[in-house]
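Please treat every number below as a calculation from the coordinates, not as lab data. Only a predicted model underlies this, so the values are computations on that prediction, with no experimental measurement involved. Cβ atoms are built from the backbone, for glycine too; each structure is taken alone.
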Structure P
Amino acid sequence: MSTTNTPRTPVTVIGLGAMGQALAGAFLEAGHPTTVWNRSRSKGDSLVVRGAVRAETAEEAVRATELTVVCVVDYDASQAILAPLAEAFEGRVLVNLTSDTPERSREAAAWAAEHSIAHLDGAVMVPTPLIGSPEALLFYSGSQEAFDRHEPTLKALGGKAAFVGTDPGLAAIYDLSLLDFFYGSISGLVHAYALATGDGVKAADLAPYLSTIVQILPPIAEYTAANIDASSYPGTQANLGMMAAGVDHILHAARTRGLDVSQLESIKSVADRAVAKGHRDDDWASTYEVLADRDQNPSAA
């Protein structure tokens, strides 16, 4: 626990799954008096040993401090806990770090506004071992005043506490967008290993060379974002027609080796549609014009 003599803001944590326990533990480590509550009482045992106070009810937990952090499985679970506690939250701040969709975040914020509860929606972007570290990234959106007032306390959870806007759904948008990139990337990684092992190359033998690809991603991310925002896709370094041909080579090799090619087929389909729209000589970022064409995408709402 922190040895500083500076008084720390008391905080409540509701929901003591793996992430909730990590959040409560980070508050304790930073010296914040911490009250905890979970439906399964035993999940708070290790935190109580470390100095947390166990509330007997969710209402008691909320009333114990000005700031309550909730982290449960989804917004159905959080609202089931929180809905009966509107009166207990009067004059207090609710930070909901439950993962769900932007729509659910906005619904929860509307409920909070209806009951005059200061509300922050949030998203945790790191696994539990990194909670409390300077590198840990958490997004927050909703009440600017609540964030400004409690930012020092929230930074106990992670040094990168990013307030992304007053629309309460924005933290979830940032969360899902980064995870969209992550899951697409990790799926591509596993597929790359499957392609290599198909010819007897061990995944571990390929792994050291992937750093070359990883190292060029940060500048690619920056200029791709700039090109999309400017609706300008200069393909002077590598054009879409050339890269689509490269995807076709991978697709052929993967089919020959009996691999699942559904992800590659989707990538090739998007690239081909962008080429058909006149983007052959543009950068790969021009595929955005196909992905974001809501009139042509049947699944778009």
Structure Q
Amino acid sequence: MSAFPQSPAAATPATPAAVTVLGLGPMGRALAGAFVAAGVRTTVWNRTPGRDRELIERGAHGAASAAEAVAASPLTVVSVVDYDASDAVLRTPEVTAALRGRTLVNLTADTPERARDTGSWAAGHGIAYLDGAIMTPTPTIGTPDAVVILSGPADLAAAHGPVLDALGGARTHLGEDIGRAAAYDIALLDIFWTSMTGYMHALAVAGAEGIKPGELAPFAQGIAVIMPPLFEGFAADIEDGGFSGEINPLTSALSSLTHIVRASENHGIDASLARAAEGLARRTVALGHGADGYSRIAEFLGRR
């Protein structure tokens, strides 16, 4: 079961069961495969030839060009590495003309600013546009564990719901602001990659002390278990402005971070990640917030 909040798609009138998928990297192939498996007429195209072979064998229709692929369906889904890559495909005269009067769902990851820019471009060319992100790995696509988030016109998201249902799991519409899905994506990836970097650093420090990764892993999982209630508590602290440090004041966190830096550098291990966290805590304490909780750092970072 997915760890993300679940939001079932609303029941909507049927739309023509046809979709085009542009971009056949691992995620694009997973998306197209889910549409094919659900019986949706699926047209595929990729800049590099050959990646459509397996999908065509399963029943997808190959297109000779991106414009031809777009013209085959009322709905186009694009999933490429970033918006530079999607712009290179979408903003050609031929593809832009083919998209006019159709719907584009961009599931490419990038920044909220790029999403809004693409939304403005689409509006200026008569293209109905939804921006989105996929929050789960490729093996989940088409299964109950898939999580897709969308932003843009709610009626547009609902109209194409029956086709997008093929992607499985939960599909959540987050609001009319085109950049909102990308903002969620960036924030959640921030949690993931800084956490993974912290774990890699912990394994390096533990290894320098003779602790094998497999020995540390069960204890690391214990740390992960206590995080969800902390996420909820910190969010509540920030929203109500309490920043309670009753259980663990910021001065205590600063002391722990200082120990991590020293232990790392004693072994010649790069401590820049821990030093960055220590620096944020130290600056926040210096402003008189030492008795507050760690959540005060978010407020500090958000100051203009």
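Assorted remarks:
- Given 21.9 for mean count of other Cβ atoms within 10 Å over residues 163-170, calculated: source structure among P, Q: Q
- For distance in nm of label points 7 Å out along Cα→Cβ at positions 275 and 291 computed as 1.9, the structure of P, Q it came from: P
- Entry that produces 15 once relative contact order in percent (Cα under 8 Å, 6 or more apart) is calculated, selected from P, Q: Q
- Highest-scoring label, criterion being mean count of other Cβ atoms within 10 Å over residues 27-34, among P, Q: Q
- Which of P, Q yields 1.02 [Cα Rg over 2.2 N^0.38 Å, for residues 99-186 alone, calculated]: Q
- Each of P, Q could give volume of the Cα convex hull per residue in Å³, but the derived value 179 comes from P.
- Entry that produces 2.5 once distance in nm of label points 7 Å out along Cα→Cβ at positions 107 and 123 is calculated, selected from P, Q: Q
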